[in-house]
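Dropping the structures in below, format is C-alpha cells.
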Structure 1
Amino acid sequence: MSNTASGLPNERETPFVDPWSKKPNHQGVVPVDALFVGAWNNDLGIYNIYEALFLVRDDRQDLLWSLTTYSEKTTRENLDARESGDPAWIKSEITCGCVAGAPREGTQSKAATRLLDALVRARVHHEFPRPPYLPGLLTIAELADIVRAVTEELERNALAAETAQRGHEAPIIKLASELGLNPRPAGYNDSAWMADCPRRSHTIMLSPSLNEFGCGYCRRKGGPAELRAFADYVKSLWPSE
C-alpha cells in the first residue's frame, strides 16, 4: 500500500482533480511505488512544459501524480535515473504533486486513463497536452486517444453552441461582442460560453440561457446591465488618452 494514499484521508472516497497541485497535502515527491503512466508536452499558450505522469494505487484509491520539467530531454533524464534505481532520480523539476484521485476501480490502465481524462478536461483553456508522447503504462496511441477524445468533444460542443446562437443571439453574448470581450464557446457543453474579462487578465463565463455572466476572480455576476457597468468601471480606471 502506498504511504501517499494514506496521506489524503479526506479524499479516499471522493474523486478529485487538483490540476496544479495547489493543495499543500497534494505537494511532495513522487512515491517510490508509483507506476510511470506516460509523458507529454503541455502547451500553455506562451510556452511549453513537459509532464511525466504516474499512477499510485492502494486497496481503496487511485492517485495520479505529475512531475513537470522544461523539456522532453530533462524528463527523459529523470526517468532514466529512476529506472537505474537512483534514489535521487529527480534531477530537474518545475512542479511535482498529486493532481487527481478517485476510488480504486478497474485495471491499472483503465484507472490511469480515467484520471488522465479528468485532468485534461480540468485544464482546458489553461493548458493542453500535445506530442511528443512518451509511453509507459499507456502506449503512445492510448495517450493520443485521450487527448483526441477531449478535443473532439470540445469541437462538437463549440459547434452546437455557435449554431444555437445563429438562430437567436442572446443579449449577453451580443453585448460581450460589442464590448470587445471576444465571446466564444467554452466547449464544456453545448451551451457554455466564455469571454475575456473586462480586466483582460482572465476569462468570464457566459450563460446564454440565463442571459448572465459570472467572473469568479473578480466576484462579479449579473445580466447585461451589470456586465456593461462592470466594463465601464474598468474603463474608468484606465488613464485617458
Structure 2
Amino acid sequence: MSKDRILIIKDGLSQSSVIGNIFANSKDKYITSILNEIQKTAGDQKKDLSQCTVNSIVSSIKQAHDLGLEVDARQHCHLVRYFNKDKQQLEANLQVGYRGFIYAIKRAYPDANIDCRLVYEGDKFTLKKEGDITTYSLDVENPFAKRDKIIGGFCYISYSLGEKKLSFCEVMNIDEINKIKDCAKQAFIWNAWFEEKAKVALIRRACKIHFSSIQQLSNLEQHDNKDFELKDVSKTANIPDDLEFEGGDE
C-alpha cells in the first residue's frame, strides 16, 4: 500500500459531493474512519483496498448509507476488493456483515439478545422449544484446541413483543451452509471470509422467517442477494422442537 494511493483516495473522498452531502459536518471524521479501514488491508496482495478506484469506494459508501449502515470499526459492513473484468480495474464492493443484520434487528427491538455462532467438531449443541420460548446450550469440550472443522451453526434471538417474551433459534448444518456458498457469484469472498459469510447466511435465515416486515432487514437481504445466482437460498428447513447434534469422528 503506497502513501501516494492513500493521499489520492483521501483527496478523492474529500472532494466528493456525494460524501459531502451524506456526512456534511462529520465528513472529515468519517473519511478518517474509511482510511483506517483501508489501511487494515495493507500488505495483503488479495485484499489491499488502496488499489481500488476512488469512484468505487464512494459508491460503496453511498450504498452503505442507503442501507442505514456505515463502513467503520463496528464492522456492520465491509469493503471488499475485486477485479472488474469489464473495466479491467480493481474496485471496492460493499459486503454486509452479520453485525449489520444484528444492528438492524436491535433498531427494531432494542432489548433483543442475539447469539450467532458456528459449531465445530467436538462441540455439543442442544436445542429445546416450548411454546414461544426456545432454549439452547453449547458445550465446548476444549476451548483451547484447534477449531477448524465446522459442522454447523445457529442464530438464537430473544426479544419482547409488547408484554410478550419470544425466542427462537435457526440452525444450519455444514452441508446447508456450503450449498449457499456454492450459489455465490463471488466465491472468493466466501473463501476469504467463510466464517463471516456463514454467519450472514444463518442470520439471514432467521430474519427471513421471523422479521420479514422490517424494511431495513429486507433492504440488507436484497443487497446481499446480488452475490447469489439464486435468491431463495435461505429458505427454512423443518426444525424439530428438540434438536441435538454433536461433532465427532466421521
Supply the structure label, taken from 1, 2, corresponding to distance in nm of label points 7 Å out along Cα→Cβ at positions 30 and 70 with the calculated value 0.8.
-> 2
Can you tell which of 1, 2 yields 14.5 when mean count of other Cβ atoms within 10 Å over residues 166-173 is derived from it?
-> 1
Have a look at 1, 2 and say which one yields 0.95 for FRET efficiency 1/(1 + (r/R0)^6) of positions 62 and 78 (r between Cβ atoms, R0 = 25 Å, to 0.05), as calculated.
-> 2
Quick one: Cα extents along the principal axes in Å came out at 57, 46, 35 when computed from one of 1, 2, so which one is it?
-> 2
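Bear in mind that the values in this text are calculations on the coordinates, not laboratory data. On a predicted model such as this, the values are computed, not experimentally measured, just so you know. Cβ atoms are built from the backbone, for glycine too; each structure is taken alone.
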